[in-house]
Structure P
Amino acid sequence: MDACVVRVAGSLAELDGGRLLEDTPESRAGRRVVSIPPEIVPDLQAHLDEFAEDGPDGRVFVGPRGGPLRRSGFRRIWNKVRADVGLPDLHFHDLRHVGNTLAATTGASLKELMSRMGHASSRAALIYQHASQDRDKAIAAALGEAFKVARASDKGDKGTLKRSGTQRARKPKRS
């Protein structure tokens, strides 16, 4: 917690017959250390203190009776929570999309996003990137600033604009 990182070292899958399979993540990229914002540490610590298994290797999420969290138990809890917050159509995996889209809007490179998400291929990482209106406005603002700089450098000695790019590209009109 002091280092503000989460270490992803294992996974637990529930097979169709109900058997639990403890394994390493699907790919080498899935085993990773991910930095977390210090602002969420108090909430994460509260969760660990109240709900997680004890010890440094304890599970972060456990079932209602303290055992491994199974799909059926999770589904009941998830359905209640999303109804309580007024988001009945929210899928759990949507949280991954939101988090990774927000990470992308910070300006992270594709390689950084792949590492953070645990993806070995850019194709997988790109699935989780979505355009946002706020980011589009930020891009437009940055383009506007670049335009201002270019326009300022395109002024002549008397502060008047030189010919525009369109005017330069066209042949002069003949009188």
Structure Q
Amino acid sequence: MAISSNAALIVIDVQQGFDDSAFWGARNNPEAEQNIARLVTVWQAAGRPIVMVRHNSAHPDSPLNAERKGNSLKPFLTSVEPALAITKSVNSSFYGTPDLAAWLAEAGISQLVLCGIQTNMCVETTARMAGNLGYDTIVALDACHTFDLTGPDGTVLSADDLTRATATSLHGGRFAKVVSTDELV
């Protein structure tokens, strides 16, 4: 797979608050953080830009609320010097501060590699927007994880089922290429 010399790695919401299983429930892909770390290492070694995104939840009881410890990035990312650090309060990284699309345009970046938490929420929403905006978008699916989710009828979809649905939607809808970390490194 051809990766541009200035492809941006966008690391989405890899925050300590997602370790609160009492709040979020059962998760999938216990290797996600290891794969995110591998991507970050490769990007740093190649001198490619890394964008770090942090979700500041407006809900006071959320582990991701800016006033809580869980808002902090996971420890394995604290030494990363991102080219851009974005703060957002919605699913899409394109609706954060500073403006991701403006920064990408200024830097001449057209290829994005996405990883992070949650697969079917912020990663998928960012990938869909990136695809709609014309970026060559790649999602490292095994460098993401999510949680079981209950639908309006009470049906619980497993994190693995939600991940498969995300991969299918992004691939089938031509929003993004869905690959593994091994394919990128």
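Every read-out reported here was derived from the displayed coordinates using simple, explicitly stated rules and does not represent laboratory data. Quick caveat, the model's predicted, so the values are computed rather than measured. Cβ atoms are built from the backbone, for glycine too; each structure is taken alone.
Quick notes
- Of the structures P, Q, the one that 10.1 was derived from, the read-out being mean projected area of the Cα convex hull in nm²: Q
- Structures P, Q, by distance in nm of label points 7 Å out along Cα→Cβ at positions 66 and 90: label with the highest value: P
- Label whose coordinates, when helix-only ellipticity at 222 nm (-39500 (n - 2.57) for each DSSP H run of 4 or more, over all residues; to 500) is calculated, return -8000 (choices P, Q): Q
- Read-out Kirkwood radius over Cα pairs in Å, for residues 10-49 alone, computed value 12.7, structure in P, Q: P
- For mean count of other Cβ atoms within 10 Å over residues 114-121, the highest value in the series P, Q is held by structure Q.
- Distance in nm of label points 7 Å out along Cα→Cβ at positions 2 and 130 - structure with the largest value, from P, Q: P
- Source structure (of P, Q) for relative contact order in percent (Cα under 8 Å, 6 or more apart), computed value 15: P
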